[in-house]
Structure 1
Amino acid sequence: MKPEVIPIDSPSDPRLVRYHRQFERKAHMRDGYFVAESQFLVQRLLDSPFLIESILVDDPAKIPELPPQRVGQFPIYALSRDDIKELLGYNFHRGILACGQRPARSNIASAFPGEVPPTSTILAASKIGDFENLGAIIRAACAFGADAILLDSGCADPFAKRTLRVSTGHAFKIPIVESEDFTADLKQLASFGFEHFATVLSDEATPLAKVSRAPRSVLLVGNEGYGLEPETLAHCTHHITIPMLRGSDSLNVAMAAGIFLYHFCHAQPGGVTSE
C-alpha cells in the first residue's frame, strides 16, 4: 500500500512552517521539533522510535520505504524543488526532509527510565559550541557504546541540521539529555555511584594508558578552546589526559573524545592506577 501524498503549491503554506529557515535553532528547541535532511537521515529517523510530524519531498518517487508501523502515522507533503529552496533558503536538502519531535529529556534521570545499569558510561559535554564537533562526538559515543550523552546549555543543538548530518543520524540511537541544570545532573550521577573523569591538558593528569574505568563512569569533555570550566572540574575526582608527541599540544575535541570513549567503553572496571 502506497502512502498518500499531499501536494502543496506554496512554500508559505502553514503546514510547512516548521521547515522554514527562520524556525531553526532555538525556535526548534523551544517548540520541541527538528528537521532531518536527505534520504539517509530520514530513513534512520523512520527506523527510530522518534515521533515524526511530517515528511516533505520534491518528488513522490523519493518517499522512502515506510516501516509497517509508520504507515498512516503522519502526512507526507510534496512541494516543488524551487519552492523548497525558497522555504529553506538553500538547496542542500536532496529533495527529502522530515520533521521529527525531540524527546523530552531535561535531566539525567530521564535517560534511565528503569534502573541504572551496574556498568555504565556517560559522555558529558560542556560548552561544545561547534555543530560539527558535537555531531562527531555523538557519532563516536553511540558507536563505541556509551549509554547516554549529557549536554549543558552551552552546547550546540544536537538536533540541528548540521549536527545531524555529521552524526549520521546516531542522535536517533542514543539517549541525549539537554540538561536544564548541568551541575545538578553531575551531582545526581554521583549519587548513583558514578565517578567523574575530566579530560584535560595537564602534565599532572593521569595518562590515559594508566586509566581503568570505574563501573559507572562519567567522561567529561569541554570547550574546543579552553576545555572544562573550573566549577565543572570541581565535580571530577579524576583528571585524565592523552600524552602527545612532536610538540603537539592538543587534539580536536571530537577526535580526543573518540579516543577516550573507545578506552572507557572497552576497558574493564577497576579505577585509576597511579604511577
Structure 2
Amino acid sequence: MRETYDKKNPKMLNSAVCFIDILGFSSMIEESCKNCNGNQLLNKLYHSIKDNIEFIKSSTQHSGAMNIFSDNIVIGKPVYDDGESELGQIFLGFAAYQLSLTLEGFFVRGGVSIGDYYANEYLAYGPALLEAHNIECCSAKTPRIVLSQDAKNLVKYHLTYYSNPKHAPQVRDVFIDTDGEWFINYLEAAIVSRDEEGYSCAYDVMIRHRDIVMSKINLFNNDTKVLKKYEWVAQYHNYFCKLNFAKSIELQIKGVSNCGGFKFIA
C-alpha cells in the first residue's frame, strides 16, 4: 500500500518537493502601492494563480500536498518505487504553471529536491523543503526552477531505462544551463503535441513570450542586476526557438548574447 501524508499521524516521507516564488514580488507590491495600484496588482495576481493552479493541483489530488502563501507555492509528492512518475508530474505541472504565469508578466524561480517531507493544509515541513527553498534563494538566481543534486542523480538513473537516452521524455523536460545547473524547460509546455497543429499553437505562445521578455528588458534597461535575469530568459527563449522553430527567425529576441551554452541532459 502506498503511503500518503497522514493528517492524523503526521510523519515525513521520502518525497519529491518543489518550491517556487515570483521574482521581484516585494518590489511589485511596493511600487504598485506607491502608485495607488495595489489592488490592481492584487487582482491580477489572484486571478493568475486561481486560473492556472489547476496545472499542478490535479497531481496532488490522490497523493501529495500543495501549499500556497502569497507568491510562494510548494508541492510535495511521496516517492513510490523509483520516483520517475512523481518527478515527471512535477516537471510537467510546474512547466505549464510557470509558462502561464510568465505570459502574464509573473516570472518565477524555484528548486526541486528529494528527501524527507510532510505537508497538510496547515503546514509544510522537512529538510526537503529547506533544500528546495535554499536552491530557490541561492542557486536559481534567474527565472528558472533548478534541480538538487539528488534530483539530478534520480533523473540520470531514469535515463538508463531507455535504450537511447536521447529519446527519454526527461530530455525535453530538463535542460542544462551554462553554469551546469539543471532546470525545468518550461517552454516545452507550449508544445502540446509535436504535430503541425501543436507547433502552430506553440508559435503563437512564443510570440507572446518573446514580447513579454522584451518588455521586461526595456523596463529594466537601466538596472543591470535585474536586467541580467531577463537577458537570461531571452537567451533561453532563443535557444528553445532555435531548436523547435529554426526557420522562424522572427521569434528570436535580438540584441542578447550567444545562447549556445545550454545543453540537453543526454
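Supply the structure label, taken from 1, 2, corresponding to Kirkwood radius over Cα pairs in Å with the calculated value 19.9.
The read-out comes from structure 1.
A value of 3.1 for distance in nm of label points 7 Å out along Cα→Cβ at positions 51 and 115, calculated from one of 1, 2, originates in structure 1.
In this comparison of 1, 2, the computed figure -7000 for helix-only ellipticity at 222 nm (-39500 (n - 2.57) for each DSSP H run of 4 or more, over all residues; to 500) is attributed to 1.
None of the figures in this text is laboratory data; all of them are computed from the coordinates on show. Please read these numbers as outputs of a predicted model, since none were measured by experiment. Cβ atoms are built from the backbone, for glycine too; each structure is taken alone.
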